[in-house]
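Peer 1: The structures come next, written out as structure tokens.
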Structure I
Amino acid sequence: MGSYFEIRIPAGTPGGPDLACRALDRIDELESQLTVYREDSEVSVVNATAHLRPVEVERGFFSLLQRADEIGRETGGAYDVTAGALSAAWGFTRGPKRVPTAEALSDARDRTGRHHLALDPVQRTVQFDRPGIVINLGSIGKGYAIDEAARVIRDYWWPTPALIHGGRSSVFALSSPLIGERWQVALRNPFDPTRPLGLIRLRNRALGTSGAAFQQFEEGGRRYGHILDPRTGEPPENGPASVSVLAPTAAEADALSTAFYLMGPAETALYLASRPEIGVVFVLDAEGNSPPRLVRINVSEADYRPDLSVRLANASA
């Protein structure tokens, strides 16, 4: 999944090291299933053959594809699990990073879209309506792996608090029902990594962050980030600096942070009007030497303790 994973369990937890290893082993299992960087992974087999016939897949993998497809529908296509052809065209999958030609971009767009994907819940099969469709789980698979690691820990001994962390962008905080404490996670400042913007407080909840600051390239005087809009095939020219989503699962937090990055604060606020369990923090512009502007939606004071120097904006800004 192109990332590293870390599990934190309090010292003195009975069987703690073994428990952490079990959870990491589960992540290793999912790496061999969900990565596009191995030809024998389950997702690679689907990508290579699903245009020929329906392909039966493992139950958890099918459920993940169903949820990914639902998020694509709910967000009007801002999230799309079939956007792998676009990532490849821009060189974000295997490189080199580049602006694709008009012909290459048109071809990739023709091979992108949830309408090309058919999921049969009875037979648990996946099928494409044409060759060249590429499922890439990079924006949801890491979160799913974190959720599965949390499940291993929860099933072993529920009172065990743990923090499961994937790379710089995904985390799930498992808290003890006996104590009910919250894990505190610093909200990264994309303009100054040495000065966090505040503290996110998590309890049995996930946090996923998307931003283009760390995966981008410059060509022709313009910077291009790795977050591509499936509806246009291109990265947005003026996207937010970062988007952090609080959600019940890490898979949903990761996918929605990608979608909200493309939707922006106003459209996201409309989406979240009926989803009080989902919260989001947009980090917007930083003018001169002033701190960046934040937009918080469905994020309470119990969830977030800001740096008082940060400016807060209305959700409709």
Structure II
Amino acid sequence: MIAELAARVRENIQKVIVGKAQVIDLALVAILCEGHILIEDVPGIGKTTLARSIAATLGCTFRRIQFTPDLLPSDVTGINYFNQKIQEFKFRPGPVMSQVVLADEINRATPRTQSALLEAMQERQITVDGETYPLPRPFLVLATQNPIELEGTFPLPEAQVDRFLIKLPIGYPTEEEEHAMLLRFERDDPLEDLSPVIAPDDLVEMQHQVRQVRVEQSVRGYVVDIVRATRGHSDIQLGVSPRGTLALYNCARALAAIRGRDYVLPDDVKLLAPYVLTHRVLISPATRFRGRRLADVLMDVVDTVAVPVEKL
């Protein structure tokens, strides 16, 4: 069931997003794990279009928050205002009270405003003037960062970056994909006619079903071995936290379900490791000085861990 619905979701999103099947699948993995996505790529690559396409495909409410240095926490969560007609305070929900929230250029807001999103992402609730309000289900935050322009930005602290389940680059399209994009958008915007293919309640049910996917002991050990290897590697200053272990484990189950299996393969874990673990690792200053990229160091670590094989 999950594989069939995931195929419908992928096909629908690809009516707008040309190609990028793996990017869409990774976004689906995060959604099925009730996780959040950090997209770091250059402007104009399709980050907003992807978020809007996901919301329209899932039949979810969608809000975009443009993060700027003058954005206040109340601009994200909402405020209590005095209603003169009824002579009492009323709560006016902020844009975070939506099922799909695009936090555009999240690193341009102050740490205080960034932290206002932290409770929403982790606890799936917000607190305003001592009153707690639950967020709708499903709930997904897609945050974007521009890796080029760093002037006037506030880098996300490690504790907040760790809250994102997946860090996802989109990348430039191929030449063929770029030609197809021009033809697709030649006369109208396909996003305007995009219809939902599943309901939010169906998605919540899929999230429950993912937890039934089996993980054999050897594959579970493979997840743990990869994570623990990051903590003892000479090029890594800070290894993956236990939250990262859970993230990789759950993402592997979701990917297996999308691919029509009720069990996880080591290949699922290996494919997901760069997207789930890279933003949870800090390399040492000496490693950075040598010009080594974080992604390359992590893949070296993964390659050193023995892959479990089936016993004959």
Structure III
Amino acid sequence: MSDLGDWEFPEPLRPKTEGWAFDVGNALDAVLSLSAEVPADAFTASILGTERAGNGVLIDNSGLVLTIGYLVTEAEHIWLGQNSGKVVAAHLVAYDFETGFGLVQALGRLDAVPLPFGRSRDLAVGSSAIVAGAGGRRRALAARIVGKREFAGYWEYVLDEAIFTTPAHPHWGGTALLGPDGKLYGIGSLYVQQARGGDTKAEGNMIVPIDLLPPILDALTKTGTSGKPARPWLGFYATEAEERLLVVGLAPKGPAEKAGVRPGDIAIDVAGAPVGNLADLWRTVWAFGKAGTEIPMTFLRDGKPRRCALKTADRASFLKSPRLH
């Protein structure tokens, strides 16, 4: 089982045990280390690696653990480590592309009290919080909520209102965002350099808000999916560069590659409708309906427009199925 090494936060950066309306130690025991092994031939192996390490959070008494999905997608073997040193195996339950959440089921008893959910929509900017990785106080960070705003990712991903915290937790994947009441308000997803928004550098983390989970949790645990139709997936990675949407990578054998899109192309419009930023691009595509829809797009290449039709796909169909236990 891989781990995150022997690092720890200096004492001044850790949350104090007093001054909170909950038992900090008990709450932090619900945050687990998570390690996953992914086959070398998995679709995500070349991007995310075959050995992944991060964190997860116990959310019910059955041993259901919430994490960030990129840690566990296509995983064949998963282990959960407790602060006591006990390690148990787990298996993948679900990975939801829309939210980014991943769920795993522990295959042994976990000696911790599950964290209850807060309401992330009620968590005010300026609130004190804890961004906690596995390992108790030594790997927990006293933090503050510095922003709640839209986030768009290059991998065809949008959150209407992500949570941003500072300072930055260095091992953010799957961390628990604990509010002032000790409840779970979100799951750590990314390191960002502009946590406060704008151009001013402020290193921090982007947190997926917990409010996105309850509406789909039952479906995820019972079927492995949210129950919603799969969104149309283009299969290219894009970034905003000088007010343009630049294609920076392609998913192998994905819709964009099959349509002749290349890295360096600039996305101009979707079905004749200009797109101004990443969130606009992805939302315009999703508005066409479910996966499998053919979507006309225009790209600029060497200064010349190039029109093509992308036969979208269900992204999940490119992934290896979870190993059955």
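All of the numbers you see were taken from the coordinates with simple rules; none came from a lab. Please read these numbers as outputs of a predicted model, since none were measured by experiment. Cβ atoms are built from the backbone, for glycine too; each structure is taken alone.
Peer 1: Going by FRET efficiency 1/(1 + (r/R0)^6) of positions 55 and 199 (r between Cβ atoms, R0 = 30 Å, to 0.05), which of structures I, II, III comes out largest?
Peer 2: Result for FRET efficiency 1/(1 + (r/R0)^6) of positions 55 and 199 (r between Cβ atoms, R0 = 30 Å, to 0.05) over I, II, III: largest is II.
Peer 1: OK, next. Matching task: -13500 is the computed value of helix-only ellipticity at 222 nm (-39500 (n - 2.57) for each DSSP H run of 4 or more, over all residues; to 500). Pick the structure from I, II, III.
Peer 2: II
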